[in-house]
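Take a look at the structures below.
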Structure P
Amino acid sequence: MLGVLALPNFRWLWIAEATSVLGSQFYLIALPWLVLKLTEDPFAVGTVMALAGIPRAMFILLGGALTDRFSPKNLLIVSNIARTVVVGLLAALVLSGQIELWMLYLMALVFGLADAFFFPAQMSILPRIVSSDMLLAGNSLAAGTIQLSIAVGPALAGLLIAVFSGRPEGASILKPGPAMTGLGLAFGINAACFLASIPALLLVRLSPTNGSEESQAAGSGVILSIAQGLRYIFTDKTLRLLLIVTAASHFFIEGPIFVGVPVLAETRFTQGAAAFGAIISALGAGLLMGTILAGTLPRLPARRMGMVLLLIISATGLLLMLFGFAGSTEVAAMIVLAMGLAQGYVAIQYSTWIQSRTPSELLGRVFGMMMFASIGLIPVSQALTGVLIKVHTLGLFLGAGSLLTIIVFLVAIRPEVRSMGLAEKKKDRPGPLSPA
């Protein structure tokens, strides 16, 4: 990890990503809390969060194709500029007391569209900066720093909102005042972090991809480019099964955690917004621990890699079921800490495995498809959570956790996944740096 940190290009990318993700945590806490306070309806929380996922899912394959066609660095910069404008406007509307629910739906759509181009670029840029033998260390350090931001950011955001949440009896949250100040400041900090990440990204220099392949991609249409990426993925049995596991993991976890937790914080835990922030911070701390372990522990034996990773994922399903019984903030935080640890470790192993065996000129499209599997069903998960949690809270967590465990078990018995560590790996190294 120290070796990869000595590379100037990696350091600038590391700073940019950490700053951007830190700001995003304020948004992820403030947005559902604002909706919940405006409407007092868990379904509204689920639909607002789901709307951000619709354009993200619809356009993420296009984002992956454009990442391969142009430059992941340029896509990151454009996305962060767009997100700065959207969240800055949201902060101004909240602080002035002019925010309305329909505005949140519209801004969620725009924010999700920017994310569709950001995520494939973020996942594809590292192999253009470090050599293949440094990918695991680079992924671990970059992701670990991001998870540190996730561990710190939600707690700070929840505390900020809680400090300014008091208002006189009968006062409306729709009017400017202390009740709106904390939420407005949270969105403002998010916008400032997005803006601050742009100069760091401008200083990153990338190595070129294979010249002949890059020219071929540039000469083909975007639709054909996407089709080429899909064909590569679906002719690989292991990648196909990993898509299923990825989709199931995010579908059964994202909704219950990011829609269910704010509802529990409001109805079951006495600390309110501070409890919400603390629980999500615990998730980030677990993710941080998992990424550190992935970068420091010995590599998994190739013959057992797939089975070990799937067993770890199945454990998150059991923990999700246990979460439904949590009666205090402390217990809930410990459970999601363990879930985050498992997810962080597996995510680094999967990302490095994909980066090491995928041709560099296809990385954007492959990660675009993996991100599509990750987020494509999240809008449905979030909206469905908003409905089911009003019917039976415990049943929601028990059902989601048990279904995830069953699906992972069915994939684990397939030999293609159990032997994934034996797959041939790509050994190319970055060429001379270019300013692209």
Structure Q
Amino acid sequence: MKNILIITYYWPPSGGAGVQRWLKFIKYLSQNDKFNIHIYTVKNPESPEDDDSLLKDIPKNINIIKRKIWEPLGIYKKITGQKRISAGFLNEKKKQKNNLLQKLSIYIRGNLFIPDAKMFWIKPSVKFLNSYIKEKNINTLITTGPPHSVNMIGLKLKQKIKTINWISDFRDPWTNIDFYKDLNLTKFADKKHKRLEKKVLQTADKIITVGQTLANELQQISKKNNINVITNGFDSTDFKEFNKKQQNKFTIAHIGSINKDRNHEAFYIGIKNYINTNNIDTNSLSILFIGKLDATVISSLQKYELTNYCKIINYLPHNKAIQYMYNADILYLPINNTPNAKGILTGKFFEYLTCKNPILTIGPTDGDVAHIIKKTNSGKVFNFSDNNGITDFLINFNKKEFTFVDVEQYSRKQLTKKLINILNEL
């Protein structure tokens, strides 16, 4: 039997895509009696949202250890006036409170809290887990980041316990993540981030990541052939209770948050042109947003006079959001307009796939998302400025054109088989 210790910052009842990846792996891994699973996580996490609907997926036959963490985010929240910290520098207010202090806070976060503000969890976790691993005869360690402080815990444990097998999971990039440029790093801090990233990549026995572009980038840093791709996916059991319901309006839906980098003018222009060309009124079209929206999204909707067509729901638990995915005629997927755009492959995308509603994507036409959309015939991808292409797509929309070929390969159950193969190699 393999005794596996998985370290993750995000765990139910915290919500979001960062929770689901390893929650679902563990759900299906626990069904294999060859694995004895231990989870190490945070007792008092800072999460964008809570989602109690995810608690049902926690297996009964695993061991869960929760320990407290001290984070400086309480100070940051007081400065910004935020009750929760939104991911990806999303700003819901047009005017920032104490803008100068917020800029200073971001500077401190990037330059002093390396790799991130969870760094104060590293030392006590290593001390505790060093003994726990020996006591429980743990032979395989898995860490998942971001936050990459979790991968730093893995690095230090690997350095202390040479015989343990360590898998490091990169759900997102470290130094190539879209907001890295916004941290205002000094040369010293930038070098330290890159040095630690390289050390993690070169020390881990195996690296797992979510897409081929990111895998190639990590391989360039590590110069090792130890990188494996296991994409995010969908859990079929989450969707079995839902059926498509007849809509009164043609509905374009987006599920999840939209920050400034994902707010594309081409989307609004394309819809506006479609409305004007076909004389579409508010009784015939609905633009649905479920999740937090940056203030720039609201401004764009007002600018292009689309507000009356919109329905905005700030947040829904995962199990309730699924019904809206099913009901939509088109699912909208904006990719961040950032240097790492080709490698962005969100967890939401795979849940879109299983709903089998065509996906309208704005992003690189040669990126990882575009490759899968083409392979599965599940939608269309338009570059960041192709508003005419979006208009034509909407005017000539025919759902029957999209066949959703071989989508089942992205089910969480199938993806866990890939993880088991990697574990068996170790």
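Since every read-out is calculated from the coordinates, none of them should be taken as a lab result. No experiment lies behind these values; they were computed from the predicted model shown. Cβ atoms are built from the backbone, for glycine too; each structure is taken alone.
Can you tell which of P, Q yields 67, 45, 41 when Cα extents along the principal axes in Å is derived from it?
Values: P: 67, 45, 41; Q: 69, 51, 39.
Of the options listed, only P reproduces it.
Here helix-only ellipticity at 222 nm (-39500 (n - 2.57) for each DSSP H run of 4 or more, over all residues; to 500) was calculated and came to -26500; which of the structures P, Q was it taken from?
Details: P: -26500; Q: -12000.
Considering all the candidates, the number was obtained from P.
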### Message
Say we calculate relative contact order in percent (Cα under 8 Å, 6 or more apart) for every structure; which of P, Q gives the highest result?
### Response
P
### Comparison of P, Q - label where mean count of other Cβ atoms within 10 Å over residues 23-30 is highest
P
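Quick check on the output: 38, 25, 20 is semi-axes √(5λ) of the Cα gyration tensor in Å, for residues 55-286 alone, derived from one of P, Q. Which one produced it?
Numbers: P: 37, 20, 18; Q: 38, 25, 20.
The correct label is Q.
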### Task
Compute distance in nm of label points 7 Å out along Cα→Cβ at positions 15 and 335 for each of P, Q and report the one that scores greatest.
P
